[in-house]
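Below, each structure is written out as structure tokens.
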Structure 1
Amino acid sequence: MGAFIIITSFTAMEGVAWLTHKYVMHGLLWSWHRDHHKKEHPGYLEKNDLFFLIFAIPGIACLAVGALALPVFTWIGTGITLYGACYFFVHDLFIHQRLKVLRDSQNRYLKAIRRAHKMHHKHLGKDEGECFGMLWVPFKYFRES
């Protein structure tokens with residue numbers, strides 16, 4: 001049962017990430033996300049990195065509630081936290097190369113992720129964006145691999 005809840009929570013987070021990216025990061029809190037769409041960055045960190053702290057709160061809260069009272073929340077918090085870790089590795093390390101890893105990968109899936117994210121960053125403004133998710137990649141980016 002725990003594994004099912006962890007996998008379901010992890011999977012649901014792709015939808016949460018897509019909705020949050022499209023309607024919060026490219027909407028209400030564009031002022032934080034804008035620097036992530038600029039070609040040049042003044043330093044290593046961006047205002048956009050503040051989202052990491054905000055997105056960590058639900059996972060931490062679920063893990064705390066699970067540890068104190070309701071174990072099912074531990075499984076939900078684990079799924080959320082695992083998704084956050086994947087997001088960090090895929091988005092920050094692999095796609096944006098904050099650490100130089102898998103730079104020359106020929107894996108079709110990884111190439112499709114990178115291509116979809118590149119299309120997302122093609123739009124420098126908050127409107128007319130595409131590819132707001134992270135792990136689910138539209139099929140058209142696989143065909144171009």
Structure 2
Amino acid sequence: MRNEDCEVNKERRFWLSVLARAHLRSLEAQWATLEPKPECRYLRTPEVGMAMVRGRISGSGRPFNLGEVTVTRCTVQLNDGQIGCGFIQGRSKRHAELVAKFDALLQVIDYQKELMEKLIQPMHRVWQAQQARHKAEVSATKVDFFTLLRGE
């Protein structure tokens with residue numbers, strides 16, 4: 001695999017993770033402002049299924065099956081041939097559809113810069129702020145346990 005392919009895949013993984021975590025109303029709002037709306041066809045209509053979640057013993061040991069989670073997926077193709085995929089946790093078919101459409105659009109240079117600036121980067125900053133707040137809340141309840149040695 002060429003270096004530029006790795007960079008493209010890394011960038012695409014980034015925007016797909018942002019889109020999958022995004023709130024549906026944010027995606028709907030951005031979709032409503034998009035003009036002209038690109039024509040596309042479904043390669044895979046939105047469908048709900050299950051995926052096995054795996055864990056690792058002690059975080060880095062042997063893998064084990066933790067359980068199943070509900071996921072929704074969708075695949076679309078723009079008229080110019082770009083294929084977009086959407087996988088989200090949960091049952092929102094519309095969310096998976098919008099993720100697939102935005103994924104396809106983000107692969108088109110004409111749309112990429114604008115969508116990265118107006119959609120992906122702001123959503124990523126919101127997610128980072130939520131993570132920082134959550135981390136602060138959790139660390140506020142942290143209890144440090146220590147052992148006292150009795151000097152006899």
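Values in this text are rule-based calculations from the coordinates and carry no lab data. In this text, all values refer to a predicted model and were calculated from it rather than measured experimentally. Cβ atoms are built from the backbone, for glycine too; each structure is taken alone.
Using percent of Cα pairs over 18 Å apart, for residues 52-107 alone for the comparison, can you identify which of 1, 2 gives the largest number? All intermediate terms of the calculation are to be shown ahead of the outcome.
Numbers: 1: 45; 2: 49.
Largest calculated value belongs to 2.
With mean count of other Cβ atoms within 10 Å over residues 68-75 derived from the coordinates and found to be 14.1, which of 1, 2 does the value describe?
Numbers: 1: 14.1; 2: 17.2.
Working through the options, I get structure 1.
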Here Rg and Dmax of the Cα atoms in Å was calculated and came to 16.2, 49; which of the structures 1, 2 was it taken from? 1
The value 15.8 for mean count of other Cβ atoms within 10 Å over residues 84-91 was derived from one model only; which of 1, 2 is it? 1
Taking relative contact order in percent (Cα under 8 Å, 6 or more apart) from the coordinates of each of 1, 2, which one would give 19? 2
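Which structure, out of 1, 2, was FRET efficiency 1/(1 + (r/R0)^6) of positions 44 and 76 (r between Cβ atoms, R0 = 30 Å, to 0.05) derived from, given a value of 1.00? Mind dumping the intermediate values first?
On the way: 1: 0.40; 2: 1.00.
Computing FRET efficiency 1/(1 + (r/R0)^6) of positions 44 and 76 (r between Cβ atoms, R0 = 30 Å, to 0.05) on every structure in 1, 2 gives 1.00 only for 2.
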Comparing 1, 2 on distance in nm of label points 7 Å out along Cα→Cβ at positions 12 and 124, the highest sits with 1
